[in-house]
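What follows is a set of structures for review.
Values quoted throughout were computed directly from the atomic coordinates according to the rules given, and no laboratory measurement underlies them. Computed from a predicted structure; not experimentally measured. Cβ atoms are built from the backbone, for glycine too; each structure is taken alone.
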Structure 1
Amino acid sequence: MSNNHIKVEFKKQIHLGKALLKEKRYKNAFYHFENAHILGQNHIVRHTISHYWMFIIGIKSKNGREIIGQFIRIIASLLFTLVWVPKGNSGGANISPIKIMPIRKELKKYF
């Protein structure tokens with residue numbers, strides 16, 4: 001699948017997450033931001049954007065662990081994206097930032 005297809009799906013996942021965030025459906029929104037993370041983790045800007053939106057959910061849901069975890073991950077995404085990223089990692093603070101994970105079923109066609 002081309003990089004353009006991944007970019008389009010990344011934007012779609014961010015859009016879905018933002019719409020759910022406005023409805024205060026944080027868990028559902030977070031899932032879409034995780035999808036965006038998986039799709040964008042090989043691209044510095046997309047990778048950082050996905051962590052930014054997870055950070056916003058941490059703030060909105062008053063989840064201190066997510067706020068701190070995403071703050072650290074935002075910095076790491078800027079520094080390490082071009083060096084190494086753990087394929088399939090969903091990007092949440094509840095997951096080790098170095099854990100390689102299976103690609104989610106609905107995203108496999110992009111890899």
Structure 2
Amino acid sequence: MIPGTSRSGATIIGGLLFGLSRKTATEFSFFLAMPTMVGAAVYSGYKYRHLFVASDFPVFALGFVTAFIFAMIAVKGLLKFIASHSYAVFAWYRIAFGLLILATWLFGWIDWTSVKP
């Protein structure tokens with residue numbers, strides 16, 4: 001893992017290099033993310049299990065269902081966009097945001113030495 005490298009970007013580029021379409025490479029990236037996200041959620045749940053109270057279950061259930069629905073809407077929208085557009089918008093966004101972060105460091109706008117990972 002290289003810090004600052006996008007996992008989804010790396011898997012999409014890998015898929016494109018192996019001849020997948022943009023849509024298929026993007027779908028592959030999402031499918032590859034699912035076990036990672038489930039594993040992270042299970043680990044966090046186990047790590048903080050002492051904080052859970054049974055009366056919180058309805059809130060967690062509602063949050064899970066809501067997040068799932070809106071994630072599906074977002075993924076469908078992205079796949080529809082990717083089917084007819086290139087990744088150039090995302091590439092330029094990453095470049096611009098990276099330059100902004102470098103500028104905050106260069107001009108001392110943010111003290112990055114005090115930021116904890």
Compute distance in nm of label points 7 Å out along Cα→Cβ at positions 74 and 90 for each of 1, 2 and report the one that scores greatest. 1
Of the structures labelled 1, 2, which one yields 21 when relative contact order in percent (Cα under 8 Å, 6 or more apart) is computed from its coordinates? 2
Among 1, 2, structure where helix-only ellipticity at 222 nm (-39500 (n - 2.57) for each DSSP H run of 4 or more, over all residues; to 500) as derived comes to -21000: 1
Comparing mean projected area of the Cα convex hull in nm² across 1, 2, which structure shows the greatest value? 2
If FRET efficiency 1/(1 + (r/R0)^6) of positions 34 and 98 (r between Cβ atoms, R0 = 30 Å, to 0.05) is computed to be 0.65, which of 1, 2 is the source? 2
Calculated from one of 1, 2, FRET efficiency 1/(1 + (r/R0)^6) of positions 26 and 50 (r between Cβ atoms, R0 = 35 Å, to 0.05) reads 0.35, and the structure in question is 2
Out of 1, 2, which has the highest value for Cα Rg over 2.2 N^0.38 Å, for residues 18-57 alone? 2
